[in-house]
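Peer 1: Structures incoming, each one as structure tokens.
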Structure 1
Amino acid sequence: MSARGEFSSRIGFILAAAGSAVGLGNIWGFPTQVASNGGAAFVLVYIILAFVLAYPVLMAELIIGRATRSNMVDALGQITGSKVGRLAGVWGFITVSLILAFYALVAGVMISFCLAPLAELLGLNSATAWLTADLSSEDAIGRNILFCGLFLALTASIVSGGVKDGIERWSVRLMPALFIIITLLIVYVLTLDGAMEGLRHYVLPDFSKILSPDLLISAMGQAFFSMSLGVGTMLVYGSYISKQEKLPNLGAAVAFVDIGVAVLAGLLIIPAMYVALHSGVQIFGENGEYIAGPGLIFAVLPAFFETMGMIGNVVAFAFFALMIIAAVTSSISMLEVPVAYVVESKGLGRKRSVWFLALGIYALSCIIATNFNALFGLVIAITTEYSQPLLGLVLCIFTGWVWKRDQILAELKEGDPSAEQGLFWKIWPWYVRFVCPVVIVVMFYRSVIG
């Protein structure tokens with residue numbers, strides 16, 4: 001057992017890594033992307049691109065992590081043998097901390113919306129109104145700061161337990177709970193009026209859109225971002241994998257679970273939106289497109305739950321519990337990136353590092369919360385639209401062009417002595433060298449400049 005911690009089982013790693021990948025974006029972003037871009041045609045393109053683009057970058061992170069047995073800063077420094085690599089690692093450290101700062105704000109509001117049905121059942125109307133206030137309103141600042149702190153404390157308490165007793169232990173409990181809740185909600189929603197129309201929009205392909213540039217770019221972006229690539233979460237988790245494991249198989253399992261949850265989320269959200277429409281709730285914005293993101297989660301679906309009477313409180317509680325689980329499994333991997341660096345490079349104890357960094361990120365969250373309209377969208381754009389794809393590009397360049405091929409092969413052979421003859425090794429090095437950088441540049445240009 002490594003002194004720095006190691007996943008004790010294959011399933012523990014798969015569920016932890018899939019939990020990292022399965023976040024709020026899978027549940028609120030993927031379904032509306034599907035419905036807006038040709039239904040099942042988008043799902044088909046997304047699944048192809050998840051393996052064509054996201055899987056090779058995921059493998060780059062896992063291989064770097066396990067080969068170096070290090071945090072992101074030291075790992076990129078090792079494989080490049082230069083300060084440039086370390087600077088890229090610091091850039092990843094900063095990016096993931098900023099992502100967690102705004103993510104914790106949204107996740108905190110999930111907690112308040114989860115408590116709202118309980119307050120309503122107890123007849124606490126003023127508490128219910130406070131708990132469900134609009135995310136960006138002045139009245140919500142205190143609530144946002146309070147529940148964001150609660151969410152970060154929950155995240156920190158899990159991460160402080162270490163790899164095996166913290167991250168792995170909770171991932172193997174939370175991920176099955178996520179699957180159970182989402183399945184029960186799907187079964188219930190599909191029994192309601194209007195659900196079948198939503199299901200048709202979701203599962204029937206509109207093949208006329210399959211080659212549309214918008215669909216391809218949307219599917220590409222969703223595939224890349226849904227696996228939380230580029231910011232070091234998978235690299236750090238990779239550093240905790242046993243040397244006996246076959247990395248390509250583990251990476252494929254993580255990709256399959258991530259895709260599976262995204263597809264399940266669509267089976268829940270799109271029929272639920274059409275049930276809401278059937279109940280008189282507006283599901284389209286002024287531009288005629290589906291309401292997505294926070295508007296979907298904090299406005300459309302709560303309005304739908306309200307039309308259901310008493311059972312709506314139960315469904316709302318289960319739904320927001322699902323969202324909290326998805327958020328926690330992602331946030332623990334995000335916090336682990338800076339924690340691993342501080343523990344290994346600065347020699348600070350794990351518990352002290354965790355709480356010190358959690359407090360620092362909470363301070364950032366408070367700054368965003370008190371300047372919400374100016375900073376919230378800006379921080380999201382800087383991190384997810386600019387920094388994350390560029391970090392993914394840098395990782396591809398380091399892995400494909402800088403890191404020596406024989407060292408990469410030696411790492412793959414640790415868990416699979418015949419790796420050199422396998423299909424993965426024949427395709428992946430060339431792919432991560434030429435195809436992934438071009439695809440990421442095209443995606444970046446289209447989403448930011450185009």
Structure 2
Amino acid sequence: MAMGLPVALILGVLFGVLLWFLSVGKLAILLAGAALTLTLLRKPLWGLLLFAVLATSIPYTTVQVGIRTTISEAVLGLTWVALLWQAFLGQTRNLLQWRPVERTLLWLMLYSALPFVVGMVIISAEGNGPVNWVRWLMNLSLLFMVPLLLRSDSDRDQLIVALLLGNLAMLCLSVFMFLKDRDATTMVPILTDLKYAHPEAVLDIFSANYQRMASPWVHPNLTGGVLALFVPLALLYGWTRSGWRRLLGLSVAVLGCAGLLFSISRGAIVSLALVLLWLTYKRTPYSGRILGLGVAFGAALVLFYPPLQERLLSMFSASNASTEIRFMEYEMFPEAMARYPLGIGFKVDPPVPGSGLLGISNLWLNFIYKIGIPGMLLFIAVTLLWWREVRPSGAVRRIDADNAIWLGSMAGVMAAILTGLFDHYYSFTYVLIALFWLLMGLSLQVVRLNPHVRDDSDSHRENSP
């Protein structure tokens with residue numbers, strides 16, 4: 001009681017001084033950030049769960065904290081602060097093991113300092129290189145965060161529920177707006193209210209092809225990419241659960257397939273189809289049936305949605321404008337490599353303004369464009385090491401609660417990697433790549449804790465529906 005009055009006076013004076021120098025809005029953000037930080041210092045897992053919801057539902061909603069950043073990345077930064085505090089207290093000891101995947105990813109992150117410095121020197125353009133570099137590193141760091149925070153089956157289940165809830169919110173908004181208006185530009189006011197940066201650029205993207213479904217991911221190809229990443233996990237998770245979790249997973253899977261076709265992202269559609277064919281080749285139960293249902297569902301949408309018919313008919317045509325640009329990108333890429341042998345770094349994204357060059361719609365070549373051939377080779381090494389650890393050792397003859405998370409997250413990462421043949425967004429696109437590395441870390445953890453999910457030792461058990 002004796003201390004209560006002095007503490008109240010000190011806090012009152014402090015808030016009064018802050019209010020004198022800051023606007024009410026900025027003070028509210030500061031207080032909310034302080035409260036969230038104090039909460040996460042005790043429960044850092046909540047930070048990862050909050051990130052999972054925000055990153056999948058409103059990925060590019062921004063906040064001004066000295067610099068403008070997305071709310072999801074701000075939460076991710078606070079979560080790392082909480083983890084460092086726990087590490088200082090000795091509560092994370094022996095949770096993170098430096099196996100080949102982790103060591104190679106760390107080498108990739110360390111190597112990126114070289115093209116970062118080079119790019120800051122040779123690129124004469126507007127851009128905040130240091131901030132962009134730190135953001136990229138933090139997005140990659142999700143792979144390290146998984147073993148530090150997901151310490152039980154319950155923790156992993158909470159994360160998947162958070163990811164699916166965020167996807168469900170995003171899909172409900174996107175599909176509803178699309179079916180209501182059939183005009184992507186009607187999403188612009190909503191994203192402006194959500195504090196999306198550069199609303200004029202958002203309007204340009206939606207106006208370019210207003211018949212493709214808009215979403216909080218802004219570009220239809222990004223929408224398709226994130227759905228290819230999460231539809232396999234949602235389907236297998238819902239398939240092997242009961243009650244509301246089953247409803248959640250299957251709802252995201254069905255709406256995700258619809259959103260994938262409405263966004264008309266050809267790379268994501270083809271990649272997900274290839275993953276389904278691979279699951280069929282691996283004799284995964286019901287995969288053939290799922291593939292057939294997917295084809296029937298897609299055919300029904302094509303019959304009743306003419307813009308999708310036009311897009312699919314021109315998908316692989318050499319006269320398609322998007323295809324023509326991609327051919328031009330490949331033709332000009334050797335010149336870009338010769339001009340920037342160590343990459344352009346992090347100040348700007350390809351192409352460099354005023355260079356007369358084009359960017360590149362390819363995951364691996366974009367690594368070369370940004371951080372040089374060594375960067376691409378290190379990324380390839382990480383993915384090959386990941387695949388060596390998580391790949392099934394034989395036919396996948398059962399799907400049950402034990403292996404659904406492993407198979408779903410692995411299939412999602414595979415689909416994301418395959419989209420790299422058609423686009424570059426899983427290389428340096430903030431927030432999206434964080435989800436990619438999060439699922440990669442999740443699949444690794446499940447296999448390491450339950451090695452039996454990779455083999456067929458339990459094939460005699462009855463297949464679970």
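Peer 1: Starting from the value 3.7: which structure in 1, 2 was distance in nm of label points 7 Å out along Cα→Cβ at positions 159 and 271 calculated from?
Peer 2: 1
Peer 1: Looking at mean count of other Cβ atoms within 10 Å over residues 39-46, point out which structure of 1, 2 has the largest value.
Peer 2: Numbers: 1: 22.0; 2: 17.1.
The structure with the largest value is 1.
Peer 1: Here semi-axes √(5λ) of the Cα gyration tensor in Å has been calculated and equals 35, 26, 20, so which of 1, 2 was it run on?
Peer 2: Derived from the structure labelled 1.
Peer 1: Out of 1, 2, which one gives 33 for relative contact order in percent (Cα under 8 Å, 6 or more apart) as computed from the coordinates?
Peer 2: Values: 1: 33; 2: 20.
Source structure for this number: 1.
Read the figures in this text as sums done on the coordinates, not as results from a lab. Please read all numbers here as calculations on a predicted model, not as lab measurements. Cβ atoms are built from the backbone, for glycine too; each structure is taken alone.
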